[in-house]
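Each in structure tokens, the structures are laid out below.
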Structure 1
Amino acid sequence: MSTTTPLEQAVREQLERYFEDLGDSTPHDMLSMVGLCVERTVLEVALERTGGNQTRAADMLGITRGTLRKKLQTHQIQA
């Protein structure tokens with residue numbers, strides 16, 4: 001019995017599409033690439049859902065506001 005969540009299935013489908021688009025090329029540093037893409041998206045969604053309130057977004061993400069601000073700078077996200 002599979003316990004795959006809808007989010008995991010969506011990630012799998014997008015990775016399959018990535019490999020199709022890549023063709024015969026070999027991917028490099030894929031885990032880092034996916035991690036950065038996912039992190040940026042999660043940060044943006046948290047900020048959208050909280051109306052840009054960084055304190056509430058940080059709480060939603062389970063991180064401190066300082067950590068959130070650092071991640072926003074890393075990803076060059078304006079908040």
Structure 2
Amino acid sequence: MIVEINKAEYLKDYKIAFEFSDGVNQTVDFEAFLRTAKNPMSRKYLDIGEFKKFHIEYGDIVWNDFEMCFPIWDLHQGKL
């Protein structure tokens with residue numbers, strides 16, 4: 001079964017609530033990942049305004065034309 005993200009909703013800080021195509025709902029906190037990221041392209045999303053600019057494309061969450069994206073299965077499990 002292929003799992004996709006149906007819906008992603010910004011909650012607060014660096015938390016996003018996900019609804020997946022298999023009915024699973026998960027909240028993921030991206031803060032630890034962003035704070036420890038070495039890549040400046042990822043660290044720029046510590047700016048909440050930039051972080052909120054995600055969208056769903058082809059069942060995946062992306063920022064700025066795939067500048068930052070994550071494995072769907074990790075998000076499905078609630079971890080990065």
Structure 3
Amino acid sequence: METVFDWLTVAIFAAIAVLFLQRSMQDEPTDTMWHYLPPTIGCAIANQLGNNGYVILAVALMMAVLMYLVYLLKPFQSHD
């Protein structure tokens with residue numbers, strides 16, 4: 001954990017993991033594990049891009065991951 005990209009992508013990944021665990025505890029989960037694959041891969045790629053000097057691409061990809069989370073996984077809505 002040396003760069004800002006390491007910290008940001010790990011924080012986003014941790015939020016994805018918490019959301020997945022919370023949703024998997026529901027009686028009838030609305031999401032499948034496959035819904036969480038694109039943002040986790042996006043975090044890994046954004047981290048590598050940022051660590052290799054492609055700052056604009058890394059930030060754009062992290063923003064795309066966050067938009068995916070908000071619009072498709074809807075973490076702020078109750079799925080009860």
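Computing percent of Cα pairs over 20 Å apart gives 32 for which of 1, 2, 3?
It traces back to 3.
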* Here relative contact order in percent (Cα under 8 Å, 6 or more apart) was calculated and came to 18; which of the structures 1, 2, 3 was it taken from? -> 1
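No lab work stands behind these numbers, since they all come straight from the coordinates. This structure is a prediction, so every number in the text was calculated from the model and none was measured.
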